[in-house]
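Input: structures, listed below.
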Structure 1
């Protein structure tokens, strides 16, 4: 059980760090680049994370589920913290499929020559959704860590 707790915490923690890096540093840096560089890099990141995140986010959620299931007989507050973290992770996966993923899929196909008229609005919407998801995942990480440390 300790190994599962460590793996679940590390996987979610790394994902939170990656998501925070994209939100706080990556995209703001892309936005300061000339248009052709900005679009090429943003499109490449959209393709790369479009391949990685469908494994990483549900995988992290599954790890937390594996922690929650045997905790039903454990201390109530420990189980509740992990269950709330799991609920947030599930909501983040569903939210991602509805909000940022469709935009991400469009951005992945962009080139400077094929930009839609509303490309900046789409990027801004994706960035907003990404910040909301990142904040939720950080809260889930803190709850997961508190739940594990409270065992």
Structure 2
């Protein structure tokens, strides 16, 4: 009976150590991004489907970017008609890159979006351990949410 308790205690201690190690890495490791571009594509047929009455959600209502990591919004128009994003007309087959240099909340008119507008939230690069931990948790949550939708 005592040996079974010891095994369980050892397993619990190992689990606690692994959890503590993962949190330590998430808080202390530097934050990197593969690309500074955050890509969103407007698929072919978007305008026709919208005109047919489809309530399709092509782009999210809010895009989150991080200065110094993924701070360039890249929109590709694969549709057959021009799309408007803010003051820019994106022709079929064209791409539009919008870099951000200031952390803030931005509002843009967007014809590819069901609501007609899109928010871009640009946050500063996480500097402290707590900020890196929060940033990684938010990124993991967003990735999980996108996979489930």
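If distance in nm of label points 7 Å out along Cα→Cβ at positions 54 and 78 is calculated from each of 1, 2, which structure is the one that comes out at 1.2? Structure 2 accounts for this read-out. Calculating Cα Rg over 2.2 N^0.38 Å, for residues 38-93 alone for structures 1, 2 picks out 1 as the one with the greatest value. Computing distance in nm of label points 7 Å out along Cα→Cβ at positions 14 and 46 gives 2.6 for which of 1, 2? It was calculated from structure 1. 1, 2: which one has P(r) over Cα pairs in 5 Å bins from 0, in percent, as calculated, at 2, 10, 19, 21, 15, 11, 9, 6, 4, 2, 1, 0? The read-out comes from structure 1.
Consider the structures 1, 2: one of them gives -27500 for helix-only ellipticity at 222 nm (-39500 (n - 2.57) for each DSSP H run of 4 or more, over all residues; to 500) as calculated from the coordinates. Say which.
1
Taking relative contact order in percent (Cα under 8 Å, 6 or more apart) as the criterion, the top structure among 1, 2 is 1, with the largest value.
Bear in mind these aren't lab numbers, they're just calculated from the coordinates by the rules spelled out. Quick caveat: nothing in here was measured; it's all calculated off a predicted structure. Cβ atoms are built from the backbone, for glycine too; each structure is taken alone.
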